[in-house]
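Quick heads-up: structures coming right below.
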Structure P
Amino acid sequence: MKTILFDPPETWENLLPLTFTRPVSEIRMGILRIREKWERMLDCPAGWLTRPYLARKYPAKTGKDNLYIDGSVLPDEGLIRALGELSPGEALFAGEKLLAARQDGAAGDFDPAGQGSYKRIEYHNEVFRIEFPWDIFSNNGKALEADFDLITRNRIPAEIPSSNRILGPGKIFVEEGARIECAVLNTGNGPIYIGKNAEIMEGSLVRGPFALCEGSTLKLGAKIYGPTTIGPFSKVGGEVNNCIISGCSNKAHDGFLGNSVIGEWCNIGADSNNSNLKNNYTTVRLWNYREEKFISSGLIFCGLIMGDHSKCGINTMFNTGTVVGVNANIFGSGFPRNFIPSFSWGGAHGFTTYQLDKAMEVATGVMKRRDVQLDDTEIEILSEVFRMTEKYRV
């Protein structure tokens, strides 16, 4: 049986700009991407059913017997058991939401809206899913603790050097090759996971739940408040509170980042800060691509959402609830507006279009620093994002 993680159309749109460059299931939350959680719990590889322009990089890989699963849903033991009981032609629903369907490969195209002629099975347990960007950091603690247990079960961690100070009764797991010296690690509020070949430099203060993924670095004197995830091959310094940095991105210097989600291949300049609380303590509104207007997050604390390949210069200030698209380049004094379209170039003084050839030139150089090539498939995806978002750059 083949497993395919599908993008619910409304959810994919609501999660923009993070999903401009990936299916929903490729979002990192906790320690792992959503797809990686499913693959570990089902013990099999998964494909994707996503937007056509993403399908070359993320193919469906269907077969004679296919299990389609909502890629915005995070797995748990109860859901895994329910999926194991599905027969071909049956679909699992939570209310009006399609969770999964098992479909014969000869039955035709799968409909992510759940309008196929399935035998309907009701799932009555709680479902853990993301629908908006702020759901990612709001629920990161729950996801991180679940991933910690999943990854570390029946495994022995590497030894923590005696120069570190360990506080609290919680759990720490250190992978092979990780380096930690003269840090304070507080597990009172949740576990701490240190990935393979990651490094926590001297003077860092870390409160769990926290994950530092493979090859990433906490710089000297970093201050980390959980729940926070730093994805693989990233560098982070300064003060970070309840954030997800997806991977291959840097916030290497002083400055505050709070209640935020940062995509891949991003860079936050030295002494840059974001606001995560309005002066009047009211709920934060963010730009929503599906509605094409600002909508309420329902949260008082909500910071920065930044798509892949975006960058900001030194001393950049982001207002509460700022949404930055893909491949934007932001610089200069003052607060830029709180919706910055993809491929924008500028700051508080105004924006022009970040021309595609120039953006690709920078992306090529940035990725090369980590021995990754900007290949034709990536160029096609970014080019399509450039075309899709042209209407916002006026």
Structure Q
Amino acid sequence: MIQFQKFTLSNGLTVIHHPDDATQLVCVNILYDVGARDERPEKTGFAHLFEHLMFSGSVNIENYDEHLEKAGGENNAFTTNDITNYYLTIPRNNVETAFWLESDRMLSLAFSEKGLDVQRNVVMEEFKQRYLNQPYGDVWLLLKPLAYKVHPYRWNTIGMELSHIENATMEDVKSFFFTHYVPSNAILVIAGNINLEKAKQLSEKWFGGIASPPKPLRQLPAEPSQTEKRTLRVEREVPQDAIYKCYHMCDRNHPDYVVLDMITDALSNGQSSRFHEHLIKKKQLFSEVQAYVSGDRDPGLLVLSGKLNPEVSFEQAEAALDEELRGIIENPPEGRELEKMKNKTESLHAFTEINLMNRALGLATYEWLGDANRINTEIEQYRKVSAADFSHCAAKYFTENNASVLYYAKKSS
């Protein structure tokens, strides 16, 4: 059981304290409720750009990393469709340095043209290297707009196209920052060797004076139900053909989410999974094949993907994937197979929580989803999943009208 206390500052900042006196470190995690879905279609990639801009200097601190390193700390950040998360660990004796650094960049960034130019170029180079010039790098640039037609999940966190970041103005950047990177739109988790009284005192001292507008009102267009199968075939300079088949699924808070997550475990988690046993070892259709859920706050995707062995056609590969999905409906995991999956899930959950940063991130994420205590209770939902739940959810979501398929072909010589 992970112990924690929650309090809210007068400016709307949610703070969660998780004590752990078995370590000499403190982890400070700040989750901002802003991601790629909060961007406008003509100005995408901003949430990811800010992941970089937040390290380019704040109003009173020119070099974030230099001060943190001097205090013995480490940090990182990531952006998703839904959130931007910043986290650091620091020796407990230097914990106030962390509060100073994080509060100053929440107060305001430095907003220099030089800093914007530097980070804009970094992001543009990342776009080229990871998405345009890397084998299979553009898969999600193709698959997302195939699956989504209305919802902002139709573009990637890196952005829809290079020009959106290239043409970002200082006015655009300031507007995005002062709308989303505010106390009322953030969750601060303080975890580690620090008592509640000190956590409250430092939170109030460093964050309490930051003014905050109300939490931004989010009004996103709902993605209409898909009524027919969508397909796209492309050719690229890649070593082997690949297939990506995705199905629209529920949101992260829906009861079906846990079942669908377990379905992907049954299909592709480990050497004894169905995909590995049937499609790699027995039929030898794929060199690698996997299934996973996107885990998005709004209705997301369940994705099947695989690299085809030579001489295997897309028709053969897709038919084999479909057969495995029918197998979940008609012959769902039960008995030893189901219990083994649940034990593996529970073990992974327990192993993950050994790490202090994982606990801090988990508390922030569950609070963002609506209830921080789900970090202690959600595993019970996995334990309750039955064979009948597998069949029901598989039949509900795995229909051809709900599928979008990308045939990613090796360019003919």
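None of the figures in this text is laboratory data; all of them are computed from the coordinates on show. Quick caveat: nothing in here was measured; it's all calculated off a predicted structure. Cβ atoms are built from the backbone, for glycine too; each structure is taken alone.
Annotations for the structure displayed:
- FRET efficiency 1/(1 + (r/R0)^6) of positions 157 and 269 (r between Cβ atoms, R0 = 35 Å, to 0.05) - highest-scoring structure of P, Q: Q
- Structures P, Q, by relative contact order in percent (Cα under 8 Å, 6 or more apart): label with the highest value: Q
- Each of P, Q could give FRET efficiency 1/(1 + (r/R0)^6) of positions 69 and 261 (r between Cβ atoms, R0 = 25 Å, to 0.05), but the derived value 0.10 comes from Q.
- Rg/Rh (Cα atoms, Kirkwood Rh), for residues 125-164 alone - highest-scoring structure of P, Q: P
- Label whose coordinates, when helix-only ellipticity at 222 nm (-39500 (n - 2.57) for each DSSP H run of 4 or more, over all residues; to 500) is calculated, return -5000 (choices P, Q): P
- Structures P, Q were shown, and mean count of other Cβ atoms within 10 Å over residues 85-92 at 20.5 was computed from Q.
- Mean projected area of the Cα convex hull in nm² from the coordinates reads 19.3; which among P, Q: P
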